[in-house]
Structure I
Amino acid sequence: MSKAKVHGLGGLFFKAKDPESLGRWYAEHLGMPVLPWGGAVLEWQRRDPAPEPRLQHGYTVWGPFKPDTEYFQPSQKDYMINLRVDDLDAMLAQLREAGAQVLDRREDCENGQFGYVLDPEGTLIELWQPSADDPGLQENEGGGE
């Protein structure tokens with residue numbers, strides 16, 4: 001049985017003094033497609049390697065949080081990294097077996113399943129297994145669009 005693995009950056013989330021103003025700056029000066037909720041969804045695609053090449057469509061979220069958010073706890077860092085995984089349960093089991101600090105925190109919602117671990121430097125890593133109907137899991141056989 002193959003090991004669970006990360007297959008993409010799900011998002012970059014960070015504290016900002018003024019998330020709304022920062023979002024406007026990114027939109028105006030960098031052309032970032034900032035949405036009404038204050039973040040941006042950046043679409044991408046990747047080709048799976050042979051023997052069964054498929055073109056995968058996905059997205060990465062850019063998301064500023066208010067400076068007083070508690071979402072990144074127990075980390076003391078001002079940012080969190082979200083990584084897309086192919087099998088959340090297997091990934092969490094692998095991490096526990098390896099002695100990693102897996103948090104007793106889990107979320108299941110329409111966007112998928114989320115689990116949390118602290119890396120060796122105390123950064124919160126949010127592991128995300130997108131739901132089956134998530135647009136980021138749409139595939140095209142043989143590399144079409």
Structure II
Amino acid sequence: MDKIKYKFKIATDSFDPYREIEKWEINNQMAAMSIFIGRVREIDQFGSQLKKLEIHHYSGLTEKLIEKHLSEITKKIASFSALVIHRVGFIDPLEPIVLIAVSADKRGIANQYCSEILEVTKFKVPFWKKEWTDKGSSWVKNNTVLST
């Protein structure tokens with residue numbers, strides 16, 4: 001079976017990232033794979049216990065922007081495939097929000113593009129987050145930047 005260069009999916013229900021990787025890898029094995037699993041934090045932006053995270057997206061545009069970026073990568077790198085799943089809706093603390101799995105023929109390429117896809121998803125794609133606590137709710141003003 002041919003390798004699928006990339007797959008992007010908006011998930012409205014909880015998903016098991018390990019099961020998704022297992023299914024993806026059946027037809028997309030290469031020498032290296034880099035994986036990022038992002039989960040809901042237990043504490044909100046103000047230090048309160050988080051009850052739920054609510055994520056909204058701009059349907060149609062969100063998919064178009066991520067798929068455009070993934071398509072651009074495949075034009076640069078022949079031996080590459082990626083799986084990106086992003087949750088929307090209400091999500092409990094420690095539940096997966098995002099899964100990014102990148103397969104490539106070299107570890108540097110897999111690591112580089114896994115990180116790049118994550119940063120594009122966080123900063124260039126329309127997702128909005130609202131945090132719910134016992135005190136009410138508030139919109140997340142800024143995504144956290146990549147720390148070194």
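Rule-based calculations on the coordinates, nothing more; no lab input. The shown structure was predicted, so the numbers you read here are calculated from the model rather than taken from an experiment. Cβ atoms are built from the backbone, for glycine too; each structure is taken alone.
Matching task: -0.92, -0.96 is the computed value of log10 I(q)/I(0) by the Debye sum over Cα atoms at q = 0.26, 0.27 Å⁻¹, for residues 18-57 alone. Pick the structure from I, II.
II
Can you say which of I, II returns -4500 when helix-only ellipticity at 222 nm (-39500 (n - 2.57) for each DSSP H run of 4 or more, over all residues; to 500) is computed?
I
One of I, II was used to compute Rg and Dmax of the Cα atoms in Å, for residues 74-113 alone, and the result was 11.5, 30. Which label is that?
The structure behind it is I.
Compare relative contact order in percent (Cα under 8 Å, 6 or more apart) across structures I, II and report the one with the greatest value.
Sorting by relative contact order in percent (Cα under 8 Å, 6 or more apart) in descending order puts II first.
Comparing distance in nm of label points 7 Å out along Cα→Cβ at positions 66 and 130 across I, II, which structure shows the greatest value?
Sorting by distance in nm of label points 7 Å out along Cα→Cβ at positions 66 and 130 in descending order puts I first.
Starting from the value -0.68, -1.43: which structure in I, II was log10 I(q)/I(0) by the Debye sum over Cα atoms at q = 0.14, 0.22 Å⁻¹ calculated from?
Derived from II, not from the others.
Out of I, II, which has the highest value for distance in nm of label points 7 Å out along Cα→Cβ at positions 34 and 122?
I
I have 29, 18, 12 for semi-axes √(5λ) of the Cα gyration tensor in Å, for residues 10-81 alone, calculated from one of the structures I, II. Which structure is it?
Structure II accounts for this read-out.
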